[in-house]
Every structure is written in structure tokens, then in C-alpha cells.
1. Quick check: 7.3 is what I get for mean projected area of the Cα convex hull in nm², calculated from one of I, II. Which structure matches?
2. Computing helix-only ellipticity at 222 nm (-39500 (n - 2.57) for each DSSP H run of 4 or more, over all residues; to 500) gives -18000 for which of I, II?
3. From which structure (I, II) was relative contact order in percent (Cα under 8 Å, 6 or more apart) calculated, if the value obtained is 29?
Structure I
Amino acid sequence: MLLLGAERELILALGIVAGVFIVSLFQLWAAIFGLILWAVGAWVLTRAANFDPQLSKTFARSLQYRKLYKSAATPFASPRKFGG
């Protein structure tokens, strides 16, 4: 599900990290950095969700199956061996 146009888990994690900078450090520079981090991060996550609404889940799944599905960009690549 999307929240603010981005993936819910990612936008909530971004909010927690930005909130740590804004609230817990209690410095002006940290508050400015937290607001900039929130604005840029929300924009990036929104753009990524426009590309693929489940991008983080797709990326995690691709890392899980990386050994099985090795990419081959040429027709002269060595043959793949499955099951071993």
C-alpha cells in the first residue's frame, strides 16, 4: 500500500530517521538536516513508487534468487546449470 505516494514501510522508516534528527538531537542544524532529509527522501521514494509501487519487495526478492537467475547479456554466455 502507498502512503503519501510512496511505499508505506519506506516512508515510515524515513519519518523515523528524520524525526530522530529533528527531535532527539535538539540542535538547529539537526532540525534543518532532518527536514531536508524528509523532503528529499519523500520525493525520491515517490519517484520510485511511480516506477514500481513494490520496488523494495521486488528488489529483495531479486537478491534472494540471484544465484538461480544469473544475468547473461550476450548469446555467447556460458550455459546455466540448474539444481546444483
Structure II
Amino acid sequence: MCEHRFIAKCIFQGLTIAQIAKKLNCSESTVSNRLNGLFKKYKAKNRFEFIISVFGQIIENQKEMYNKVHTENLKLRKSIENLLQQ
């Protein structure tokens, strides 16, 4: 698992920077720097905003995937109807 994803997972679990650093076998300042990078990427000022932003993005991705599947299903249905009418 990529380090950023691991750190994000740890944040979702409520771990502290010290606990994450111990799990990654690195310094707290390294974790803090990576976490600040994640905050910047997701335009978050703190852990709460970060979690909300990530979950918001997940929901948007799910909606997008649903819409693509729905559109493909409609196309398939129309194709079947056209075949049946011939």
C-alpha cells in the first residue's frame, strides 16, 4: 500500500502522528510533512476536513460510476428493443 494511503487509513482510524510514525518506522516530522501534503492535496485545514473531503470524493466517484453503468444499460436496452422490432 502506498505511504499516503496508509497514512490516510491511519487518520481514518484516529491514530496520532506518533502512532503512525511508529507503524511506518519513520520520524514524526516525516509523517507530519506527508500529512500536510495530503491536507494540501484535498484542500483541508485539519483531519476532520480531510476525512470529509476524501469521503466526498469517494461518493462523487461512486455516482460517476453508477451513471456510466446506467447509461450503458440504457444503450443495451435500446439495442435489444431494436433487435426485437426487426
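Every number in this text was worked out from the coordinates using simple rules, so none of it is lab data. None of the values given here were measured: they were computed from a predicted structure.
1. Working: I: 8.5; II: 7.3.
This value belongs to structure II.
2. Numbers: I: -18000; II: -28000.
The value was obtained from structure I.
3. Details: I: 29; II: 17.
Of the options listed, only I reproduces it.
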